[in-house]
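K.L.:
Each structure below appears as structure tokens.
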Structure P
Amino acid sequence: MATFQLNVNGELHKVEAAPNTPLLWVLRDNLSLTGTKYGCGMAQCGACTVHLDGTAVRSCSTPVSSVENKKVTTIEGISSGEELHPVQQAWIAENVPQCGYCQTGQIMSAVSLLSKNPAPNDSEIEAGMSGNICRCGTYERIRKAIKRASNTSAK
């Protein structure tokens, strides 16, 4: 076990964990931030996506020892108080979720995509969202929500 100081959603936290513990479990079990979901455990489904210094990463395969001195943002950290992030607003407006399990990872990937490319076309959305699996198949609604958020953010 070791002690790590983590910057999560703008707050500093000291946590005790084995260095190879996946960030996902530190977020969920040590910090009670349960919005980030466990999906496959192999970084292939995207349910566990968080931002590390603004870039989307899979927290199930990211060891806690690698995130010290970096900024971690979870789904709980993208809104501003009671005001939802434009991507979250677009997700609601387009009725994206069905079962909802993959949605936090989808949203985190979409936020990262739009931060790098504020007006992506369909192929850029597909490339930016690759690796995020939706078992319910709401990919068309996801694409519409990203375009809606893009239009909202550009204003």
Structure Q
Amino acid sequence: MAESVIRDDHTWLAAFMSEAWENHEDEYAAGIAHSIDKSWDAVNDLCAAADALSADAQDSGNLPIYGGRPVPHSADADPSDPPMMLLEPAGVSQAARFLTSASFDELWNVVGARFSALGRPRQEYLEHHRDLQGFYERAASAGHAVVKVVWA
């Protein structure tokens, strides 16, 4: 979303993201939303494997999933509201460049044996990688920020 639209207010963002989740299918089809169900830590591990491949990739692999700054809860916020991160447009562009340049096969070579031993199928992570590439490329092209929420 355009950074100018975002309120740096956890309560407002929680309501906004809740409404976005209600419209998730439409937003996903429009390419303005992406979700990772229950395996975000593993997808982060896949992206972070870039650190083992290149010193140039340091920290870029952490941007797609957990990158950004935390949006603090306000004093009157519902304590059950989920944690949220805001990745500003410069970070979105960096994440897009990383995902475009990171070879899925090379990343999988670093984590694949461990993932396979845990029963995590390669194809699932290839699809996450491709979906994230497209999502971040579109957001970067539009100059948008990315809001992330972790619902447990």
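K.L.:
A value of -9000 was derived for helix-only ellipticity at 222 nm (-39500 (n - 2.57) for each DSSP H run of 4 or more, over all residues; to 500); which structure in P, Q was it taken from?
P.N.:
P
K.L.:
Taking distance in nm of label points 7 Å out along Cα→Cβ at positions 9 and 121 as the quantity of interest, name the structure among P, Q where it is greatest.
P.N.:
Greatest value across P, Q: structure Q.
K.L.:
Here Cα extents along the principal axes in Å was calculated and came to 45, 30, 24; which of the structures P, Q was it taken from?
P.N.:
P
K.L.:
From P, Q, which structure was mean count of other Cβ atoms within 10 Å over residues 1-8 = 11.9 calculated on?
P.N.:
Of the structures listed, the value fits Q.
K.L.:
Between structures P, Q, where is relative contact order in percent (Cα under 8 Å, 6 or more apart) highest?
P.N.:
When relative contact order in percent (Cα under 8 Å, 6 or more apart) is computed for each of P, Q, structure Q gives the biggest number.
K.L.:
Given structures P, Q, which gives the highest value for mean count of other Cβ atoms within 10 Å over residues 33-40?
P.N.:
Looking at the calculated values, the largest one is P.
K.L.:
On distance in nm of label points 7 Å out along Cα→Cβ at positions 25 and 65, which of the structures labelled P, Q is highest?
P.N.:
Q
Read-outs throughout are calculated quantities, based only on the coordinates presented, and are distinct from any laboratory measurement. Here the structure is a predicted model, which means the values were calculated and not measured. Cβ atoms are built from the backbone, for glycine too; each structure is taken alone.
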